[in-house]
Structure I
């Protein structure tokens, strides 16, 4: 399917009033804290479907699962089982980025452990996120450390593909979050943990992002290519941090369209007409 065709189809807006999501699951308990994820199911659950797991942005300080709700609604209509994951953040839980990563890994393990219940193909789990949420998605794939003691570590937390929106990928000196993770950046930072077998990745980045230099993202792509892992990079000229959110609707459409094509190329989606959910 050509980009021209998919992009013309994606301009069709269909309001769908009924979803099968309305299910919130407690995936983890830490002391008195209950962490939940919201599920958006596709209409066809007669077969095993790929899953897409979303982690909101907010600097590991704040944020809401509502950020990626439009994405989850769209991709559930395309046949993916979508999960909006809450995780510990500083403002609500007095936590560090390390606890956030532990929760992201726990969430993916939970989804794999409950794959039969949600009709999921465990070989096709996509992790996605924006900004710090993109860091969590990538670190779940690449960082070996920072696993919750209560997790079943025999279950893999590594996603099979990554969809990243202006992600925080460098947590080393001079990078984002270094002042909070310190020397642990060596185990925490996705850029510093790329290795052979890293999952295929698509990255969306604005060229005027005040937080994440384009050069960092380009270098990440280069290192991925050096280990023979696919890393598609889409630069958005003049766009700033958070350019991909639903309230920037034209950018949202473009990034969702390219994500759809990327997932088609991996065999996770078929080439049906694309519907955008308003």
Structure II
């Protein structure tokens, strides 16, 4: 392992944390960046496992709120409904993701052109959704009806296609199902906890016999970097989207997707 490889892991970790919770697809950015700089990870495990850093960032920022929910679980129906809602939203991705894990990692993760195309498509969708006028029925991410959380869970499954974006799919799904922009983003944060923790555990199990000490060091560097950058994003994103909406992220996706296609066309 070289210093250059460690610096690449650091840069990719910062990129993961910065893009995980905005609707631009952190997976697409990681896979494209790794492709163009020549970074190779065992079984593409690095790109999945460093997401746990972003999960811990959510726990850090929302620790007090989660603690209140945990304390209230035995006596408060609202707290129990919130936890049940997040678990229900997690189920579709858990089932479908486990069933298609091999196809996703071995085929979809290895298709830079597909990733660029889905970035562009998702960007167009975000711009269209952002310009639409909605009459939100829900503005409390911890009080969504269970049928709404299940619907958001099915939208999350779109993110199994690299470039579609987990946060983008869940945010758009929540808005289409009646949530306002802020609560849609916040529920996407909460849903990330079981989804990303589950992906981490499953991918670690699948690659347990292939990972080396060097892989572990690279993952640790990326993990810490992802945690630090994700904390900054989580603390600022809700206010940003409340004021500015999501169109800027749509244009971001389109620019990155077109740049990626151009680079691929030049043989990179």
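Here are the numbers for the structure shown:
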item	result
Distance in nm of label points 7 Å out along Cα→Cβ at positions 23 and 207 derived as 2.9 - corresponding label from I, II	II
Parent structure of the calculated result -9000, given that helix-only ellipticity at 222 nm (-39500 (n - 2.57) for each DSSP H run of 4 or more, over all residues; to 500) is the read-out and I, II the choices	I
Comparison of I, II - label where distance in nm of label points 7 Å out along Cα→Cβ at positions 31 and 175 is highest	I
Comparison of I, II - label where relative contact order in percent (Cα under 8 Å, 6 or more apart) is highest	II
Answer label among I, II for the case where distance in nm of label points 7 Å out along Cα→Cβ at positions 47 and 167, calculated from the coordinates, equals 1.8	II
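Read the figures in this text as sums done on the coordinates, not as results from a lab. Owing to the predicted nature of the structure, the values given are computational and were not obtained by experimental measurement. Cβ atoms are built from the backbone, for glycine too; each structure is taken alone.
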